[in-house]
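Nothing in this text is a laboratory measurement; each read-out follows from the coordinates by a stated rule. Because the structure is predicted, anything quoted here is derived from the model rather than measured. Cβ atoms are built from the backbone, for glycine too; each structure is taken alone.
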Structure 1
Amino acid sequence: MKRREFITLVGGATAAWPLTARAQQSAMPVVGYLRNGTRAVSARSEAALRQGLGSMGFVEGHNVAIDYRYAENQNDRLPALVDDLVRRRVSLIYAAENASALAAKAATTTIPIVFRIGGDPIQLGLVTSLNRPGRNMTGVTFLQTTTTGIAVQMLHEAVPNATVFGLFVNPGNANAEPETRETRDAASKLGLDLHVAGAGSVEEIDAAFETLLQRHTQALVVVGDTLFSGRL
């Protein structure tokens, strides 16, 4: 996330919720940082968060605390992690992708949640409107579901002789189904064969690639997911 985007998000979020609610927090506000990935590949994201807070006068360990929670690519751990943040009464929860945003939404309707996702927040049920998110959630989206079809077209132009395409996706991502559907539509319009390979854990990645190789895949589209960061 760019620095200016984060400043706008957090500034807007803190202005949207009553001061009385924040006054009930501890003297040093706590930001809950929630991701379904691993900390090993999140150094840049953490640094961006600290930079964004710092630009508004919040310095970690000085006048703000950050509680980092990682699910280590195990989505079933997210509910317990976010429940801990709620019990700690953090001032704000930063949810870094689809799965963590959905877990945070299910856990609280009062703590402000700022999300950074790749899907459609309306389709995922996070907000009711892009212009007026409502409730306790706001954030940014890269709307990856509107670009996977374009990725297929661009890849087809780059390797016009390739007729067998592969799609690499994490089936545990809430965005997997619409992304797969859009990619299938794009491939069909171009007369391409598309094979979908799913990996929901690190252990499944090699097997998924082997499946694509067995199907003589000539070009590959990889859907963005924290599970694949630093591994593909």
Structure 2
Amino acid sequence: MELVPTQQDVIGLLHQTGALRDGHFVCPSGIHTNQYLETALVMRSHCHAKTLSVGLSRLVRANTELRAMVPELSIVAAASAGLPVAYGLCEALRARQVYWAEKSGPGRAMRFPQYLDPAPGEKVLLVDDILRSGVLLAEARELLESRGARVVALAVLVYQPTPTTLDPGTLPLYYLAKLEPSYYTGPATCGLCRQGVPIERVGRDPTELAAQTAAGSTR
């Protein structure tokens, strides 16, 4: 495998580890799609995680401005799922530190864990495992900037845009692979439904997550 894995290399690895599956999937939003990605299945292998993190770090380093910032750069994960990517990038880049933002449930405001507020003027590489809707990355960026930090770039393992993905604007975006599955708004428009392909529900239902969060808060 090359120092920076090719798109074909990454997709092959995702299929090999079961992280990327083909079929007929229904997301919690009701959207139907022919592919589903769960990056935790590839990142649970240290060898694979290091290969992907080092490859992504080399894309970031190729930007001369970012390369000069590395010693003072903070790597911030937009969600806990992005932490393996954040730590892998920090190690590969030899960046300054890692921390993360979190949400306690649907509809809750994003926040930083106690004592992890950024410093005014702090330079941040904002990361996640996947950019799909872009909502979490946008919320994390807004939170960082509201505290005076400067987000200098976004980095994800996989870019999987949907019809409603938020535009990152002029902010540099780095990724190892781009997936372009088919999306259908519901059964009436879904070609997979018309073909009778069996359906599998994926992701976590927001109402279920909210109920679990409420139950956990009473413990």
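Looking at relative contact order in percent (Cα under 8 Å, 6 or more apart) over structures 1, 2, structure 2 comes out largest. For structures 1, 2, which has the highest computed value of distance in nm of label points 7 Å out along Cα→Cβ at positions 98 and 170? Largest one: structure 2.
If helix-only ellipticity at 222 nm (-39500 (n - 2.57) for each DSSP H run of 4 or more, over all residues; to 500) is computed to be -12000, which of 1, 2 is the source?
For helix-only ellipticity at 222 nm (-39500 (n - 2.57) for each DSSP H run of 4 or more, over all residues; to 500), the value -12000 is produced by structure 1.
Look at FRET efficiency 1/(1 + (r/R0)^6) of positions 66 and 178 (r between Cβ atoms, R0 = 25 Å, to 0.05) for each of 1, 2: the largest one is in 2.
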